[in-house]
Every structure is written in C-alpha cells, then in structure tokens.
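Structures given as structure tokens follow.
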Structure P
Amino acid sequence: MGNICYTQQMSTLSDSEAASLRSERRRLLEELSRLSLLIHGSYFERYSTCSRSGCACHEGKRHGPRGYVALRSAGRPGQHYVRRSQVSAVQRGVEQYHRLLQVADRITGINLELMRGGRLDEQGDLRA
C-alpha cells in the first residue's frame, strides 16, 4: 500500500479562485499543443576517430564535434546521429520535453488545489 499524505487540509475555494486556477490550466493545456518538436532524450556532442590509419584524428585532431541524441526507442537505449542542419531543432525538441514536464507538474498542482477545494470535476475544461 502507498503512503497517504495528510499535510494539506481540505478547504473551500471561492468562485474567483477556482476560475483563476481553471484559466491557468487552460493556458497551460494550450501551450502543450505548441510543443510539436518534443524529443524525450538528451542532446550531446562528441569527437571521434576514424578507421583510416594515416588520418590526423589518430594524432589528436579528432573529427567533430558531431551531434547525437540519446533516447529510448521501443524500450531500448540508443544514440542517433543529428545532422548539423537539424541540431537547433533537436535541441529545441529536448527543451520542449523539459517544458512538458514542468507544465504537467503545474497542471497536477492546479488539479490538487481544485480537488482540495472541492472544485475538481471529471469534465475539466471540456464543459461548454
């Protein structure tokens, strides 16, 4: 069994407090629809050596930096090469993923406040 947290007392939210929370939640949900580049991974760069025996990379002048994104695909970890032309978009996608987590945390907090105030309903913002 999980632990039950009793640190917050139940209270009643006023109409204006509930409306303010719902408005913030709607704004955050709208923001989620704009996170179209989402990449659940980490971007990194590395330098490498090649297989040519006479290449300068074996003397310390390594190739790179080359960009990669590390992520899990089908449950398995992997690294994917990122073309230079795609680096900015991939970095933005990783940033958007972090924003997704922040937004999800805030929406959870809003819903908890509404629940504690007796104002959370199953319809959410779907009501007309």
Structure Q
Amino acid sequence: MKGKRTDRLNSEFRKNIYDVIKNRVNLSGVTEMFTITEVDTSPDIKNAKVYISVYSQSKEKADATFNAIKNASQEIRRELAFSMRNMRYIPELRFYRDEACEYGSKIDGILSNITYGEYDDDSGDC
C-alpha cells in the first residue's frame, strides 16, 4: 500500500529526473520530445521505475531517444543525487517505455474509421 510520502516522493522524482535529463545531462541521442509520465518507487526507496513516453513521427528516432536515456541511467542518478541533497538515498533508476499514448492514438484511429450508416427502422418497435 502506498502512502502520502511515497506519492510525494514519486512526484518530486518525476520533476527532478525530467530536469536532470533536459538540462543537466548532455545526451546527444535525445533528439525527440519526451515526458516522464510516472515514477513508481519501492517502499524502501531502493528502486524506482521511471516510465517515459517519447513523441516522434519516426519509430527509429523514438527508440534512439529512449535508449539514450536508458543507457545514461547511472549518470542521471548521480546528477539527481546532487539536485536532491536532502535525500539520504537515491533509488536505482530503471526506465520503461510508456506506450499508453501510442495505444490511445491507435484506438482513436480505429474509432475514427468506423462509419455509421443510416438506421432505418420501419418496425416501430422500441
């Protein structure tokens, strides 16, 4: 069961990890727009799952951006330790693709392709 403290930490980690990736770590492979959708820390704060959504027209560029972030996890963690000095322990970061937006777009595309025909009910029944 998650508590208020864990929720606050997840929110702070999400903000700070994004700031570290965007402004403090020089990652040449990050060429596409991304967002950190969720951070889920373990109750002992030893591990954190970081879910990233990458927005790109090209699957290859999106994969390259995600892999650049994933491969720099130790450097991101080190910079995160500098930015969150009040934390006794910084969790080990594990990055995962969040494909919920892509899945939602796919469903929207399917739904928009559905055509509705005229319904002609001559029977008069309800």
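We did not get these values from a lab; they are worked out from the coordinates using the rules stated. Keep in mind the model is a prediction, meaning the values are calculated, not measured. Cβ atoms are built from the backbone, for glycine too; each structure is taken alone.
Each of structures P, Q was scored by relative contact order in percent (Cα under 8 Å, 6 or more apart); the highest score is held by P.
Taking Rg and Dmax of the Cα atoms in Å from the coordinates of each of P, Q, which one would give 20.8, 74? Structure Q accounts for this read-out. Each of the structures P, Q was assessed by distance in nm of label points 7 Å out along Cα→Cβ at positions 34 and 66; the largest value belongs to P. P, Q: which one has P(r) over Cα pairs in 5 Å bins from 0, in percent, for residues 26-89 alone, as calculated, at 4, 14, 16, 15, 15, 13, 9, 5, 3, 3, 2, 1, 0? Considering all the candidates, the number was obtained from P.
Comparing distance in nm of label points 7 Å out along Cα→Cβ at positions 50 and 98 across structures P, Q, the highest figure is found for P.
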